[in-house]
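Engineer: Following are the structures in question.
Values in this text are rule-based calculations from the coordinates and carry no lab data. Here the structure is a predicted model, which means the values were calculated and not measured. Cβ atoms are built from the backbone, for glycine too; each structure is taken alone.
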Structure I
Amino acid sequence: MSTNMMQLSCEDFVSQLASNNAVPGGGGAAALVGAIGVALGNMVAALTVGKKKYAAVEEDIIAVAQQADTLRVQLLSLIQADAQGFAPLAAAYALPVDTVEQREEKACVLEAALVDACQAPLAMMQACCSALELLEVLAEKGSRLAVSDAGCGAACCKAALQSACLNVFINTKLMRDRQCAARINRETQDMLDRFLPLADRIYAKVLQDMFQ
C-alpha cells in the first residue's frame with residue numbers, strides 16, 4: 001500500500017471510500033471524523049482566546065487548545081496507521097491452506113495480524129475519549145458564539161468512537177485466543193460505557209444553550 005492517505009484531497013478520500021478498495025475503510029473514516037471533531041474544538045478555543053469577556057478562563061482554554069492540537073495530529077496519523085495495519089491482515093487471509101502445516105502457519109499469522117489490526121482503532125477511541133473531555137471544557141467555558149461548534153465536535157467524536165469500536169470488534173470476533181479477545185473487548189466496551197454518555201451530555205448542554 002503506497003498511497004499516503006493524508007495527502008489525498010477530501011474529494012479523493014471520499015471517492016476511495018466509495019470504491020472497492022480495502023483502504024481507506026471504516027477505520028480511516030473514524031479517524032478523520034474524530035480529527036474533525038477535535039478541530040471544531042480548536043475553533044472554539046481560537047474564537048475564545050483574546051476576548052476580554054473570557055479573560056478569566058483564557059489560560060484554561062489555551063491549555064485545552066494545545067492538547068487538542070496533539071490529538072488532532074494523532075487522529076490524522078491514525079488514518080494511515082489503520083490502512084497499514086490492514087495490509088498484514090489481508091496478506092494473512094491470502095496465505096495457502098493446502099497442507100496441515102500451511103493451515104497452522106496461516107492460523108498463527110492471522111492471529112497476530114488480528115491483534116495488530118485492533119491497535120489503530122483502539123488508539124482512535126482513546127484519542128476521541130480525550131477529545132470529549134476537552135470539548136466538555138470548551139462547551140462550558142468557551143465563547144457562547146461558538147458553543148454550537150463544541151456540540152458539533154462532540155457529535156463527531158461520538159460517531160468516531162462508535163465507528164472505531166466496530167473495527168475492533170470485527171477483529172476480536174475472529175481471534176482464536178478468546179482471552180485476548182475478551183481483554184480487548186473489555187477495554188473497548190469500557191471506553192464506550194464511559195464516554196458515549198459524556199458525548200450525549202455535552203450535546204444536550206449545547207442544545208439547551210441554544211434556547212436560553
Structure II
Amino acid sequence: MPEPTRIFLVRHALVEPSARTVFYGDMDVALCDLALREEAALYRWLAARLPQPAHWYTTHLSRTRATAAAIFAAGYAEQPLRTERDFVEQHLGEWQGMAHDALVEHLRHPPHPFWPHAAEEEPPGGESFAMVRRRVGPALERVAAAHPGEDVVVIAHGGSIRAALAHAMDLTGHQALTFSIRNLGLTRLEKHGADWRVASINEEPWTL
C-alpha cells in the first residue's frame with residue numbers, strides 16, 4: 001500500500017481580547033500578545049510534534065501566518081507558506097462585529113447546544129456552517145492530491161477544522177459542531193487512497 005498523505009491541522013492562537021467580545025468570523029484580527037508569551041511551551045511542543053519536512057499552508061488572515069511564525073520561532077525550521085483561502089473561518093456577514101449577547105434576536109433556528117448558532121443558520125450576507133463544509137472539503141482534497149504520500153501542515157481556524165472533520169467523517173454540520181477545537185490544538189487526518197482516516201482530534205501536550 002502507498003504511504004498515506006498526512007494532514008496536520010492546527011487552530012491559530014488566541015486572538016486579542018477586544019476581538020473576543022464580538023463575532024469576528026473571517027475578520028482579520030490580531031493575536032493576543034500576552035498569550036503569545038504565556039503559551040511559549042505550547043509553541044515548543046508544536047515545533048517538536050509537527051513533522052519535518054512538511055508542506056505548510058495558512059489562510060490569508062494574519063492570525064494564521066503569525067501562528068506559523070511563532071512555531072518557527074519556537075524551534076521548527078522556517079518553511080515557505082502557501083495560502084489556501086478556502087480554509088478560512090466562516091464568513092458571518094452582517095453578524096461580524098456584533099456583540100455575543102445581541103445575536104439571539106437575529107437567529108431563525110434554535111442555537112446548537114455547543115455553538116452560538118445552528119449549522120444551517122445563514123447570516124445575512126454571510127455563509128452557514130454547511131457552506132463552510134462545502135468549500136473546505138474540496139480544498140482538503142486538493143491539498144492531499146498535490147502532496148501524495150507526504151506531510152502537510154495547515155494553520156487554520158476552529159470552523160474550518162470542524163468542517164475538515166465533517167468532510168473526512170461524512171458528518172452533518174450539526175454533528176461537526178460538537179467538536180471542541182482549542183487554540184493551538186492539533187488534529188491529524190490521513191488520506192489512504194480514496195478514504196480518510198482520523199488519527200487524532202484536538203491533541204495537546206497534556207493529552208498525550
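Engineer: helix-only ellipticity at 222 nm (-39500 (n - 2.57) for each DSSP H run of 4 or more, over all residues; to 500) computed as -28000: which structure among I, II?
Structural biologist: Clearly, the read-out refers to I.
Engineer: For the read-out semi-axes √(5λ) of the Cα gyration tensor in Å, a value of 38, 18, 13 was computed from one structure; give its label from I, II.
Structural biologist: Answer for the origin of the read-out: I.
Engineer: Continuing with this model, one more query. By the measure FRET efficiency 1/(1 + (r/R0)^6) of positions 107 and 131 (r between Cβ atoms, R0 = 41 Å, to 0.05), tell me the structure among I, II with the highest figure.
Structural biologist: II
Engineer: Give the label, chosen from I, II, of the structure having the highest value of FRET efficiency 1/(1 + (r/R0)^6) of positions 123 and 147 (r between Cβ atoms, R0 = 30 Å, to 0.05).
Structural biologist: Checked I, II; max of FRET efficiency 1/(1 + (r/R0)^6) of positions 123 and 147 (r between Cβ atoms, R0 = 30 Å, to 0.05) sits with I.
Engineer: Match the computed value 1.00 of FRET efficiency 1/(1 + (r/R0)^6) of positions 3 and 139 (r between Cβ atoms, R0 = 41 Å, to 0.05) to one of the structures I, II, and report its label.
Structural biologist: II
Engineer: Okay, moving on. Of the structures I, II, report the one carrying the highest value of distance in nm of label points 7 Å out along Cα→Cβ at positions 27 and 99.
Structural biologist: I
Engineer: Out of I, II, which has the highest value for mean count of other Cβ atoms within 10 Å over residues 35-42?
Structural biologist: Comparing I, II, the top value of mean count of other Cβ atoms within 10 Å over residues 35-42 belongs to I.
Engineer: One of I, II was used to compute relative contact order in percent (Cα under 8 Å, 6 or more apart), and the result was 27. Which label is that?
Structural biologist: Answer by label: I.
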